[in-house]
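Down below are the structures I want you to see.
What follows draws every value from the coordinates through simple rules; no lab data is involved. Keep in mind it's a predicted model, so treat the numbers as computed, not measured. Cβ atoms are built from the backbone, for glycine too; each structure is taken alone.
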Structure I
Amino acid sequence: MHIVHVHVHVKPEFIEAFRLASIENAHSSVQESGIARFDVIQQTDDPTRFILVEVYRTPDDPARHKQTAHYTRWRDRVVEMMAEPRTAVKFTNVYPEDSGW
């Protein structure tokens, strides 16, 4: 699995609009065969901060995701809502794995 945490800081006046746009994108994203999971989480002590937790099946799946209509629609829709550019941190899964544990 290939995991990406996308950190987003949203302008306060756009919290609900960003939330709704991201939920819509996540709903479409989980329909992709290459996406195992797609969570939208919001920080409890600072509701302007979100993390998109994207779990892909293969290393090629993030690039395929970025070619979808729902991703480009989300990207273009939320760009002006952000207080600063989003950042991404990439991970690989250590456990659980396919070791049979």
Structure II
Amino acid sequence: MTSDLTNIATVFDALSNENRLQIFRILVRNSATGITPTAISKEMNDFPRNTLSFHLTLLANANLCFSERQGKQIFYKPNCQLIKEITRFLLSDCCEGGCLC
């Protein structure tokens, strides 16, 4: 249980930054095909690539996203399954275990 709490805290810590939260939302919107760092940067009004790389690395280290190489490009996708698992964990005791909310 402690390791679960530690992992979940790591996820929340990664998402507690406004830029990383915005990046994650962009990843979610592009979850079917993935998105390149260049496209993410453009969606964020030409967000600096070196700073974007830092944030993507933190998200990946928290297991919130993963990358896939396709030719010369790298596409990032969100780990939606992790978010679903955390949501289930957070609501597991809601309404005496039978969440009706």
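Just a few scattered comments:
- Value 14.1, 48, calculated as Rg and Dmax of the Cα atoms in Å, assigned to which of I, II: I
- Read-out relative contact order in percent (Cα under 8 Å, 6 or more apart), computed value 26, structure in I, II: II
- For helix-only ellipticity at 222 nm (-39500 (n - 2.57) for each DSSP H run of 4 or more, over all residues; to 500) computed as -8500, the structure of I, II it came from: I
- When distance in nm of label points 7 Å out along Cα→Cβ at positions 29 and 61 is computed for each of I, II, the largest belongs to: II
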